[in-house]
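Asks: So, here come the structures, one by one.
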Structure P
Amino acid sequence: MSGADTGAGPLGDASSRSSAGLVPRLLPTLLLLTAIALAALLLAVAIGSVAVPFSGLWAVLLGEGEPLHRTLVVELRIPRALAAFATGGLLAVSGALMQVLLRNPLADPYVLGLSGGAAVGALGAMLLGLGTAWVSGSAFVGALLSTVLVFGLAHGTGSWTPMRLLLTGVVVAAGWGAMITFMLVIGPTERIPGMLYWLMGDLAYARSPWPALIALAVACAVVVPLGRSLNVLARGPLQAATLGVAVRPLEWSVYVAASLLTAAAVTTAGTIGFVGLIVPHMLRLLFGSDQRLILPASALAGGTLLVLADTLARTLIAPEQLPVGVITALLGVPTFLFLLYRSR
């Protein structure tokens, strides 16, 4: 068995040394992020076009309270807040994985054309007048189709490299973009607003949050134990192979996992940008590059960011609601430019 499997050898020794510095800050950091996430969720269900006082919110959580408050909190705001948290967590974890896979700290979950494939699938269902379930299912199928297409073209008859995968994704995304434009041009006038809202990211019509929450929990349970190997992979495939990491299977696993997480997020809330780009990058600036901390922290911080962004989208011009993708773009663009300037 290799050193990566047994914990012995160069990788095991290096991981043991790094664990000594990780453990004292892992639990406090995750507890702090969990507390912030809970506070954001409480804020999201308390405020809106009709404010619910915290006394009324507590009564609703105990199964009591006014009928209006129970309807607002239980049927509308809690499902939407949980859907926002799950979507943000999925995008952030996917972004962290993509940045390790491509060895680029500014990589994004949508960089490989996944959102384009999902958008074509969802808009096609909308053009046919199908229901919400069909729109979500079509978006998921479109994202998976884009995943297979990009990976197949990038792999070819030999192996793929991060640069080849990235360039293939950019080209495929451009093709999906052309198809989206065509569908918007030929679409019926009455359906164009809904299609545009979906493209900008909108949680108003998010269905049950539980599939996305389950996907997020399963993803964290699967990828967090890979943190040691991902730390070595981030240093380059040659060094990772030297230290006993099975590089190619790990890269395939990371790519498939990131693609599935992005597909689940897009299926839940449409295309929402910058969460998967900004959150992992900011966490690395704050806490370092250890993926054993970055991955669970990304799930919590990404979910918190999108919950707060959706709350702002609901309340900024209430009773009208903005697509949450508009808020994330307004927050993400200046943050990205600052990070880009700082990286000089």
Structure Q
Amino acid sequence: MISLIEKVVIEKDSLESSVGRNLISFFPREKILIVNDFEDFEFNKTHWHIICRRGKGNFLKDCPCTPNYRGCNYKVLNLIYNCYLSCTYCILQSYLGGKIITIFSNYEDVFKEIEFYLENRKGSLIRFGTGELSDSLFLDNITGISKNLMEFFSTKKNGVIELKTKTVKIDHLLGVKHNGRTVFAWSLNPVEIALSEEKLSPHPYLRIEAAKRAQESGFFVAFHFDPIIYYDGWLEGYSSIISKLGRELDPEKVVWISMGSLRFMPSLLEFVEREYPDSKIFYNEFIIGLDGKRRYFLPLRKKMYKVIFSKLKDVFPDVPIYFCMESDDLWEEIIGFRPKSDEEVGEYVVGKIKRILF
């Protein structure tokens, strides 16, 4: 991983932060650059850089669910921007642009935001996550951010933190106090897709092994089949990875699973054609959805969702399975109920873990 990073640029007012100190301890001295303002530094756009600086404004946001599709009332903590795993389909590549990973040194400021939010919602169980604008754990063994988040949420009755990742870097967190309020979550795709489109991520079987270690250490886990990708052999591929989950994991400790099909803004396609010319997953027929994103035709989405949902329910009959960015009509047809609001979906998603905890 160190070899991927050209420079670690730390602003002076972040030097004494825990993140700043951890970066300096981990990386070789020749990779560390201390500046007054990162904007004064000229970046080599062909190499990855880390910036450590103070963030301004609020870190706690509503998940930016796409317009005209149903959301899940997810609350995101934007403490790190970008990720070097570089999956071909990842929207961050066109949304954030460049090879700059930003880590906010004053991330602890988010605790006050969370406290205030939870104080006003004592009757609900709210799901928070750090995996919206980055992978939650790809640098966590260096930054130390997740340990502090886990300990913070361990004292909150009505909040849980989801650490969503494609990595297997969890061992440094398995002994952290959590009181059931931390959920490790993995994004999964069939082996064929992982090997061709997720080349810097661990093999899906290694992710499942990590999930098993998390369960054995007393944690709840979750999974995200998103994006579901159509390819020759998709049925066998998704069937195989779901069967692997069933063989390896305790279904009682799986608390939610999401599904979402491949979708992207046109700008991502331009990026992929330039950066990943060998990728074939974008050479399909797509429509322009209500949100302006390109999506598979509805009949194809329905076909894949029905099969995958059925196989997941066979293995995890009591686990809430939900859609990421789909219509209420599709919810009703595939999952079996028509949500009235994003808040209702949020309650549905945390339903199992809420029953266990309370």
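Asks: Quick check on the output: 4.7 is distance in nm of label points 7 Å out along Cα→Cβ at positions 56 and 288, derived from one of P, Q. Which one produced it?
Replies: Working through the options, I get structure P.
Asks: Tell me which structure, out of P, Q, gives 0.00 once FRET efficiency 1/(1 + (r/R0)^6) of positions 64 and 176 (r between Cβ atoms, R0 = 25 Å, to 0.05) is calculated.
Replies: P
Asks: Follow-up question, since we're still on this one. A value of 30 was computed for relative contact order in percent (Cα under 8 Å, 6 or more apart); which of P, Q is the source structure?
Replies: Working: P: 30; Q: 16.
Source structure for this number: P.
Asks: Using FRET efficiency 1/(1 + (r/R0)^6) of positions 80 and 168 (r between Cβ atoms, R0 = 30 Å, to 0.05) as the calculated read-out, with 0.95 as its value, let me know the right label among P, Q.
Replies: Q
Asks: Assign the value 62, 50, 38, calculated as Cα extents along the principal axes in Å, to the correct structure from P, Q. Display every interim value, and only then the final one.
Replies: Working: P: 62, 50, 38; Q: 56, 50, 37.
Considering all the candidates, the number was obtained from P.
Asks: Out of P, Q, which structure matches -9000 when helix-only ellipticity at 222 nm (-39500 (n - 2.57) for each DSSP H run of 4 or more, over all residues; to 500) is calculated?
Replies: Numbers: P: -25000; Q: -9000.
Clearly, the read-out refers to Q.
Asks: While we're on this one: Comparing Kirkwood radius over Cα pairs in Å, for residues 40-207 alone across P, Q, which structure shows the greatest value?
Replies: Answer by largest value of Kirkwood radius over Cα pairs in Å, for residues 40-207 alone: P.
A short reminder: the numbers here are calculations on the coordinates, not readings from a lab. What you are looking at is a predicted structure, and each value in this text was computed from that prediction instead of being measured. Cβ atoms are built from the backbone, for glycine too; each structure is taken alone.
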